Structure P
Amino acid sequence: MLKMKSLLLTTLFPTLLASELFYQGAVSTSALSESYASVSAGVEDISFQFYNPATTAYYHNCQGIISGAYFFPVDCFTDGVGSNAVGDNLTGDTTQGGVQNHNFVGGLYGIYCLDHNIHLGLSITNPWQTRHSYKDSWIGRYYGTMIDIKSININPSISWSFHDVLALAVGAQFQYLSLDLDRAIDFGLIAFEIDPNEGTPSEQDGKEKLRTHDWDVGWTAGLLYKACWNVRLGLGYRSEVRHHLQGSTHFTYGEVGNYVAEQTHSYHNTCAEIKWATPDLLWAGLYYFCNDEWQFNFTVNRHGWGKVDNLNVIYGDATENKNQLDLKDTFGLSIGGKYTPCCRDWMIRFGLSYEDSPAGMQHPLFYASESIRGAFGWSWDFHPCLRLEIGYSHDFLRTIPIELSTDTEGNQYRGNVQGKIKSNPNHLAIQFVGKY
């Protein structure tokens, strides 16, 4: 077991993976540097309790971590074409860069040792976060012009160590989730279908601004088992958290919008709710100590995106806004390791991983691609009490096709939209470790 007291001040600079939708998994530079191969059975630092709370059993002093992450994705929408339900071409911008906005992610971590075998852990993070925005004039504006997801996850845990061979842990999640959604509404098309003299499709838009939030609970669990002197097995799990998001929606009408609202008895400023969930996450793997210079990690993961329902908004006037996502569970695997030369004041980390895509239907606000990630990092003990960690990774992604149809339920007035989204994510992480 590790016997040291340390304070880790961490600054991370990775981009959001297009393969992971709104999940932000980069909470540790050392984990990123090994392409997350070490998150199940590794004990690099106490931020690993996010993945496996049993890792806190490997530290016998009180510790704390402060982390911050800045995400700078490079996504663009290109080759856009579209038509509405009556066959007219949709007007608007067919190309747009900067689709996914920059985000800041941070976390606080700590452990407290009740005795040699029992440890309390605490992590406060925001693992579910993303923001996409498009111009009000883009060709797919009826599917959405902005989505903003934010979260706060408070995760206390307790771990038990048995003879330095087996460690078990359980924890609770107290999670806040907010979801904001903006979209344009083709009031001209709806009015045209009511009376052709009252509307002009694609030229008389209105807007909707939806704001919702909720607190709810989940749980976590973890296990570490020292199979032999140089092999450690690990299992970490975070349950899904089912939210009943509640809030309100506000419409901007114009003259035609007021006409549509009166005729259809809908599109009113009213309360709104969404029953939604964040997926459960599972990691399993092993750590292998080859010798003082070489150590290796291997992890397989399952992300339960299939438990995330379609994004259906229910309004106070009993109408509904349906957004079909058709997400599916994903599986991934990663292998990584570290090399420490005989001088012992620096080490090199490396990793390679594959991640499946959770998207059954690509949506301009919820798109994803399978990815292959390569990563490496460098760690330097430049002072007896200070360490510098630098990690970098790159994701190799396919071009993501967008093909949306008015035949899909809920899309009648949104149009047929086709295009491509290109993503080129790079990840740079910097971490400072202080021991005292």
Structure Q
Amino acid sequence: MKIFIGFTDVAGYFTKLRNGFLSNGHACDLVEWKRDWRSYSAADKQIYLVILIQKISKIIISANSRTQLAFLSSLQIILKILFFIRSVYKYDAYIFTSNESFFSGTRLQNLDLLVLSTIRKKTYFVCLGSESRPGYISRPYQVWMQNKTDTEYIDGLYKQKDNLKNIEKYATYILNHPPMAHYLTRPFIQMLAVGSPAITPEVFIECQKNRMNTSVRILHAPSHPEIKGTEHIRKCLQELSDEGHKFEYIEIMRKSNDEVLKEIRKCDFVVDQVYSDYPLPMFALEAASYNKPAIIGGYYVDYIDKDIEQSYIPTSYFCHPDKIKDAIKTFILDHELRISYGNKAADFVRHKWNAKTVASRYIAIIKGEVPDAWLYNPNYIRYMHGQGYSESEVQQSIYKAIEIGGLESLQLLDKPILQNNFMKFSSKYIAHW
């Protein structure tokens, strides 16, 4: 079996997945239109057409005339068409990332999906967050749209839903996570049932050191401080320091993945983020690979046991955002608890989420062997807090969408109970304000 993965390697997820396919004896190519500056993926031998497409993308950025821009854009589309045709003869299955296929963002958008569906090629879209989470409950969307007009803000919501609608129409399956799948209309495969590929077993390291006679070393490595709740984490740590607790706080930003991993090896535990809807995001997963426990805040902690089979939930200190300070204090004071959480997290990812095992689940999916327990019906979604927001902030964001675009801007007409819940939830913002 030959598998294609494109076109964005989100936090190294798809590099590890590709390695897992290779370990299972299946040919797999990961193609990126643009390399991540954090250097998650190894320098593969690049396909010549892809190199040309990448070079043209760089030139387009500096195009100084409409004529030049039109020419370069047309040339790039032609090259993508050639690359797409080449792929049809080479690959048996396609895994797309970040809602992006061959012709995304071009005049031919979705034509590739139509063709692949027509010739019965299997296609899978993997949603890891902001590409599917409704913009009005997504802090990243708010950051992207902060300088846009109200009309552009609402239009962006509709475009997001329309894109997912087309993907649902053509994809064999979508892999997603219940608290970020509000826009979907048909059952999808749960991400936690499949797993996130961790570092391969041969490089797992038992490196939890006994540091009882030294100050506890805490690591926070936000990719986007505003989204990760970094200010709140700093505030909690300052309060704990003022209370007399001894610890060393390391905060790193815009570092390569290798540099982040070096810091993980030296810490006692990590604080990932304050408002997550996922119990083990990629930074916390990397920490677990090195036996280091992670504290992760999120309102989804009150929903996860209802949505997800217990055996699918990875080990982390997943707590309510209001309990972040208490969680950090607990880990500072309780060395044995830290060790226990770290070892349990490592055991989970070593045995259930190593790259080869996760890839084997994808292979089962491609073969059509999808257990009913892996599927989730989006009509059951009740979570409304999103990601990156405090409760009052997300209520304000939902209210803003309704105020500007009407209740229909939530685009939940197919889920009347959830739509009504969102309306009631957002009205609390008015009461507080």
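To test your reading of the models, identify which of P, Q gives 4.6 for distance in nm of label points 7 Å out along Cα→Cβ at positions 114 and 370 when calculated. Display every interim value, and only then the final one.
Details: P: 4.6; Q: 2.3.
Derived from P, not from the others.
For which of P, Q does mean projected area of the Cα convex hull in nm², calculated from the coordinates, equal 21.7?
The correct label is Q.
Given a computed value of 12.3, 37 for Rg and Dmax of the Cα atoms in Å, for residues 146-185 alone, which structure among P, Q does it belong to?
Here the read-out was taken from Q.
P, Q: which one has helix-only ellipticity at 222 nm (-39500 (n - 2.57) for each DSSP H run of 4 or more, over all residues; to 500), as calculated, at -1500?
P
Any idea which of P, Q comes out highest on FRET efficiency 1/(1 + (r/R0)^6) of positions 58 and 74 (r between Cβ atoms, R0 = 25 Å, to 0.05)?
Q
Thinking only about Cα Rg over 2.2 N^0.38 Å, for residues 138-361 alone, which of P, Q has the largest value? Could the numbers behind the result be given before it?
Numbers: P: 1.46; Q: 1.09.
Structure P comes out on top.
No lab work stands behind these numbers, since they all come straight from the coordinates. In this text, all values refer to a predicted model and were calculated from it rather than measured experimentally. Cβ atoms are built from the backbone, for glycine too; each structure is taken alone.
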